[in-house]
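Since every read-out is calculated from the coordinates, none of them should be taken as a lab result. In this text the structure is predicted, and so the values were computed from the model without any measurement. Cβ atoms are built from the backbone, for glycine too; each structure is taken alone.
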Structure P
């Protein structure tokens, strides 16, 4: 599984456009076997810096499903709605790994 972390701001006055995007994109995500794990508004930043007001986390079975979704012609139309309604957009793909795998990887990287 992979997760896509979306951080963004909604442009003032474009809330209805973004709401339309969210409404329409749900069926397309389902067709590509993706699921919304979490969507919400940033309440606080405890450490570091995050300027974005909103966050969404979407799960995909793998990179192939994300690619398929991203290249879907229907998404091209929907992406326009998202892009005109948001700014300060950051999209990060996270691959699922166990803590043990991450620790082993970090140790390998630190070995000269």
Structure Q
């Protein structure tokens, strides 16, 4: 079998209630993961695109989070209803969905304006 063309990671990290940072699972990432899997299969991308659950991607304030490799496109606040657009535009047509894309200044920084730290 050939290698996957893309890997899509959906944060499915869960934190206890009252934790200082939000949790992607509490924000609906499990439904998002399932919807992406169904949409990829329906689009005939099964075997070419792999939808994976991941642990914490450390972008909790932007969750639910999705990252697509090899392009390293980070999406924030993704909901199950966004799955069709991600599959059609990014995974099939190769065009990242800009309205969902996480701002560069929010990646790998402790000073993102969205963080309550």
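Upon calculation of helix-only ellipticity at 222 nm (-39500 (n - 2.57) for each DSSP H run of 4 or more, over all residues; to 500) from the atomic coordinates, which of the structures P, Q produces -4000? So the calculation was done on Q. For the set P, Q, ranking by mean count of other Cβ atoms within 10 Å over residues 33-40 places Q highest.
Name the one structure among P, Q that Cα extents along the principal axes in Å of 52, 33, 22 was derived from. It was calculated from structure P.
Among the shown structures P, Q, from which was the value 29 of relative contact order in percent (Cα under 8 Å, 6 or more apart) calculated? The correct label is Q. One of P, Q was used to compute distance in nm of label points 7 Å out along Cα→Cβ at positions 73 and 97, and the answer was 3.9. Which one was it? Derived from P, not from the others.
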